[in-house]
Structure 1
Amino acid sequence: MYVCSVCGYRSIKYLGKCPNCGEWGTMRPETEADGRRTKSKGDLAVRRLKEISTEGFERVPTGIEGLDRVLGGGMVSGSVILLAGSPGVGKSTLFLQVADGFVKRGKKPLLLAAEESAAQVGQRARRMGVSPEILITEGESIDALLSGIPEDTDLLLVDSIQAVYTEDLNSPAGSVSQVRFCADRLFRLAKERGITVMMSGHITKAGHVAGPKTLEHIVDVVLYLEGERSSPLRVLRASKNRFGPADEVAFFQMTSAGMLPIDDPSLFFASPSKEARVGVAYGVVSKGSVKLVVEVQSLVHYSYYPVPVRYSVGYDPKRLAIVLALIEKRLNLKLGKRDVYLNVSGGLRIDEPYGDMAVAASLLSSLKNVPADNAGVFIGEVSLSGEFRAPPDLSLRANEARRLGFKRIYAPTSERYEGVETISVFNLRELERLL
């Protein structure tokens, strides 16, 4: 088999020009293109699960509480972690903080700066006040790194996987074959020597990790660091974790001294308002094991455009279209000639359906020009019949609302919770009457 070193196209015979990417002279034998070892004959080792030793999986805390929670308690020795994010979101900053945490615990981290010079990294490190004992090397060759890495290294930080290359391939750094080959070499290093490897990765415009999809399959943990440059908020979430939960999130605030954890995310995003406001409703959403109170803001007014505007920030536009269609169908309220703007404050994104009632309450409040309850939260998922469904963890959400000072919860339930008044809302019609 021959494999294109640029795009990964496979052919049973040699081709001068790759039919997939159009590059010339990129077809290589498979053993050369992907760097994998040839199969060797030998006895197959077969054992029972009870004979497998589970010792040696030591977890090393990074000292960053949110990151440790997302990882499941810390970094597992010999694991491979991929941190993906857009340019400028703070991946390199987080790398320095992780290395500083390892040094404080008597471990020896090594940082490979493939995108920046050592002087640039040193300048950032002095500004952040991290330990000066962190080891750093600069360069892009993965071959030089693997041949010269110190034997007592506990953590290897590669910034970034798209910037390193190997001389065994002729393709440029960042190509499909280079990313796959270098990731495979780092994976073997981690498993054979028990070194924890953490590498950063670029993302595409669609928000996915740049490079081959096999990159996410190779690594043990895939983390995404998200945030807007105009906002100090940073959200760290796990999309894959072989050593812990894959739905945990952590919230940070970007400062000149690095990323600082947000101790109480709910207070960062929303708190009870002193006075009721038109178009504003509160909900409680779940981000992993964290419950957050969010503020939903809506503006509905007459449109002067041939096609009304539908604009949503922090809430799925498709779900917004469903809620608007239900308001028209079930409540007979006409929205065909009205612009609709929806925003979730604080830069947060609602990724679950149980924020639907808060969105509906906010829209109805703006449409009718009637303030919603500023001391209550709205919790529930709306169906296509206009009925609401309660989340299975409603009691935890009610506790979070009570902790922040809210007096009432609006939810499709008959249960009563200590410290808050429960107002049963089972469909859109009942919600409209309450407003």
Structure 2
Amino acid sequence: MKTVGIIAEYNPFHNGHLYQLQKAKALSAADFVIVVLSGNFVQRGTPALLDKYARCEMALRCGADLVVELPVCYATGSAEYFAKGAISLLAKLKVDALCFGSECGSIDTLRQAAQVLSDEPEDFRETLAYHLHRGLSFPAARSLALTRCLADASFDDSFLKSPNNILGIEYLKALIKLDSPMEVYTLPRQGAGYLEHSLPSQKDSPAPSSLFQSKAERPADGQFFCSALALRHRLLDGGSCDGLSPFMPKAALHILERELSFGKSVCTEDFSSMLFYRLLQLQPDGYCAFVDISENLSDKIGKLLEHYISWTQFCSDLLKSKDITHSRLNRSLLHILLNIQKQDLAYYEAEGNAQYARILGFREISRGLFACLPKDFPLLSKLSGAEKILSPTGMRQLRQDIFAAHLYESIKAQKTGVPIQNEYRRQMVIIT
């Protein structure tokens, strides 16, 4: 039996995600789809709109067979660390193929870029250093250096400004480093762009039924592709689920409506007081120990702390600068809040990155998939007894996941009145 992996946040799940799920299975001729899903915090350095169990259920009801959690240290990391963690997890699960979306839609072009970034030839390193010295952010400097090295290829300077291209290259870099035989497929992004803030009008971004393979899950005519960002903006700005049916599969929309019926979704501002407490507590020693934080950024945080009002105000108004992206600033603050330190990632990398696969849910009809999974890699279906099968490094990684989940749950409970769900007693999502 053959498996294909998808790395996702599903924040929230929409028609584009459904399309990818179905095309991944068709392109790879796989029997099962395994999704590596970010937990309650995501790569932009923000809390997820819905908790990981709700998003897991969305994926399973729309065709995924097994969903495992990407450890929080990777889920909240830069593209490089996000990819390292996710690819190591899929590789250890012996997944046969990987499918991801990209703006360029060309696996050959992405491979060329990944090879240059893996080899780092002298021309690349010199150009990168030159642009960094000019004060450009690392992503901007790297894009210019890569453009120079691939001047004769099918490549332009917008290539590394495209978020899915960036992640795709990092996936390929991780596979190169592992010398993995995993097959790789990329799908050109359909419809609205990744950073599109607004939902499309009815004349834009159609997602015709003919694009989808499964009759059971296929959207009706009149459905549309949109970005997850546009859906989040609509919901976080106080909008209801009304009018979202053209953009989401029915099963996913039903789960979204159910979850939001308890109250508003969790957002970054909800953690403002917690973050200020942590920043104040750690101020005497600085913040350099945490992932993504340089000495200059640490000093800046400490000096500006007296002007702190809220997370968004501190990040967007006080810390912003041309050489650090907004996402990196958010991730930096989140790493402080969640106590994710540079030494943690160093330990994990020395031990092969992902230390276990924690199952969030699966489809009962796909239970035969478990016979395909390796027996020598820890597969966690429940947390009790984890200490018996995980290494000390693995337990360290797992405890970070549990802490992050409980922190998220505490905010969710305050906003909805629903009691905190203890991770040790949470049940897997099983779709019968």
Structure 3
Amino acid sequence: MRLTMVGTGYVGLVTGVCFANTGNHVTCLDVDPGKIEKLRQGQCPIYEPGLEELLERNIAAKRLTFTLDAKAAYRDADMIFICVGTPSDEKGHTDLRYVLGAADDIADVLKSLGPTQKPKVVVMKSTVPVGTTHAVRDRIRERVGPGIPFAVADNPEFLKEGAAIDDFNKPDRVVVGADEDWVGQAMRDLYDPFVRNGHPIYVMDVRSAEMVKYASNNFLATKISFINEMANLCEAYGADINRVREGMCSDKRIGNAFLYPGLGYGGSCFPKDTLACIMMGDRAGIEASLSKSVHAVNQRQRDRFFDKVVAHFGGKATALQGKRLAFWGIAFKPRTDDIREAPALTLIRKAAGFGATCIAFDPVANDNARADLGPAATIVEDMYAALDGADALVISTDWDEFKSPDYARVKGLLKSPVIFDGRNLYRSATMRQHGFTYYSVGRAPVKPA
């Protein structure tokens, strides 16, 4: 099958590469000449384990090409996947300018090809508010006029950054929204190589497919906010959230996924999609009170943790003035260089605003952090170099590299043996044994006698 990906961001590139790897001919379209040139040379613009290898393999096999030419990209495609960004503002209002721009470009090419062409399927892969896929259909239809055949579908993505290749190749489920039976069957045929493990392909109406993505992410965000609220109660009453989590998660009705206390969720999906549910509720006159609480709890979690840092150094507005803080982890989660909505950015900016000097390290996100943080932090290339002379270490991402450090070296480099662990990487007994003052989430602090 001949496929076109509109956009070479995270979703478009992973989707295009994985489809090419099963024998399809995939063209990836973008408007950024620099990015297209790098991709043609096999250089991956994002960090995702396994992606660059597949990229190089499928370019060499001539199944994967990159272009700036929209007409060339759309002309021979059987399916066109819209994978452009859909950023939202702080109230959850989704910016659809890139989606609608892609729709206009597709319409112009369809119109130029005339009515004798085989019907193309325009697939919405971007996460969009319910009703957007039909709005794109109507916009294209109005622009091309009568007699030009095409159809639309919605195909939400469920890729976890850091595990996207495995997620795409072995999906828990594939969700397709289609109004015509032949479109649903075409999507089944396309995804058949990925569900040989017996996992289902759900073909449903378009609006339900659009809603599946929001409902899924909002529920996962709810689990994260819930466990953090329980962690706060544990701190208040002297319980240990790790033990509480063990006890509750052994219940098979609950399970343990996404029930880890910490600094709250970040990234490009959970914050945006939770806010989008709130926005859709407002537009429909429905009070999305649970979603509002989920978002509020998540945002407060970062402030709560930062308050621990301030309290340790005296609790006043000037407490961090002149202090030097080391940060381990900048990406919003491990195995990615994505820093969008990362808790570390909030903590670093707040600390810098309070007069602290911030030195930070991340295994893969340093370049993105330099561009985003500017003078708010000095980014270094070694985790131990960040510690030299620091008054405390703040851990904000649970990279494997941080889980078993040289404790003696950490203690020797720090000006004061103080760790604020936003990911609960260490056992309290270990911290006590090595003589650290240690603050975590949902557990009593450790303070040497």
One of 1, 2, 3 was used to compute Kirkwood radius over Cα pairs in Å, and the answer was 23.8. Which one was it?
-> 3
Out of 1, 2, 3, which one gives 2.4 for distance in nm of label points 7 Å out along Cα→Cβ at positions 9 and 321 as computed from the coordinates?
-> 2
3.4 is what came out when mean projected area of the Cα convex hull in nm², for residues 81-128 alone was calculated for one structure; which of 1, 2, 3 is it?
-> 3
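Where a number appears in this text, it was derived from the coordinates with a stated rule and is not lab data. In this text the structure is predicted, and so the values were computed from the model without any measurement. Cβ atoms are built from the backbone, for glycine too; each structure is taken alone.
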